[in-house]
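Here, each number is a calculation from the coordinates, and none is a lab measurement. Note that this is a predicted model, so its numbers are computed, not measured. Cβ atoms are built from the backbone, for glycine too; each structure is taken alone.
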Structure P
Amino acid sequence: MLFLIVTFVLCLPLVLFALSNTQVVTLGLWPMDYGIDVHLSIAILVAMAIAFLLGALVVWVSELSQRRRARRAERTVHLLEAQIEALKARVGSPISLPPTA
C-alpha cells in the first residue's frame, strides 16, 4: 500500500507536467537536416530519463571497486573463521584463564 502511495505522489507531477506542455516542437541534429516533431513534455521527460540512466550508470561503475573490496573481505573472513574452527577442533577443550584479582 505504501508503494502505491509513493508511486502516485511521484507520478502525479509528471502527469500534470505532460498535460500542461502540449506544444509540438521539432527536434533535430545540427549537421543533418533530419528532424522529428514531438510534444514538448515527451521530449523533456525522455531527456530526463536518459540523464537519470546515465547518472545511475556512473554511480554503478564508481561502486565496482568497493564491491570488489567487500567480496575480498568476505572471502578473508570466511577463511579466518574456518581457521578458527580448525584450531578449536585441534585444541579440543577450551582453555580457561585463571581468575584475576
Structure Q
Amino acid sequence: MGVQVLSTIDRLPEPLRRFMDRLTPEQTLLLVLKRDLYGGDWGPMVADLTNRLQGRPYVLKLAHRIEDDLQRIAQMRELETHYEVDLAAFLEPIPDQENPA
C-alpha cells in the first residue's frame, strides 16, 4: 500500500513519532480502513473482525490474520487513547482511482 505518513507527525510526542515512522503495511492498512471504511472508529472494525473470526467455517490462515489484526488494533487504540490522537489523521489520503489528481 502506497500510503505515506504526513510530515505533521513532527507535532507528535517522540514515542508516537517513532511508532508512526515504523508502521508496518498491516498497521497502515488498519489505520486506513478505520479512517475510510469505519468512520474513524475502532469499535465497529473490532466488532466486524470478531464476528468474522467467530463465524463457521473459516480459513485457519484468515483466523490467524484476524487475531493478529485485533492485537495490532489494541496496540494502536491504546496509543491513541493515551496520547489523545487519531493516528489515521497522520496518513495521507488514498488517491481517488476514478478521478486521479
Across P, Q, relative contact order in percent (Cα under 8 Å, 6 or more apart) reaches its greatest value in structure Q
Working back from -26000 (helix-only ellipticity at 222 nm (-39500 (n - 2.57) for each DSSP H run of 4 or more, over all residues; to 500), computed), options P, Q, answer is structure P
When P, Q are compared on distance in nm of label points 7 Å out along Cα→Cβ at positions 66 and 90, the highest value belongs to P
Highest-scoring structure on mean count of other Cβ atoms within 10 Å over residues 2-9 (candidates P, Q) is Q
Value -0.64, -0.92, -1.07, -1.18, calculated as log10 I(q)/I(0) by the Debye sum over Cα atoms at q = 0.10, 0.15, 0.19, 0.23 Å⁻¹ from one of P, Q, is from structure P
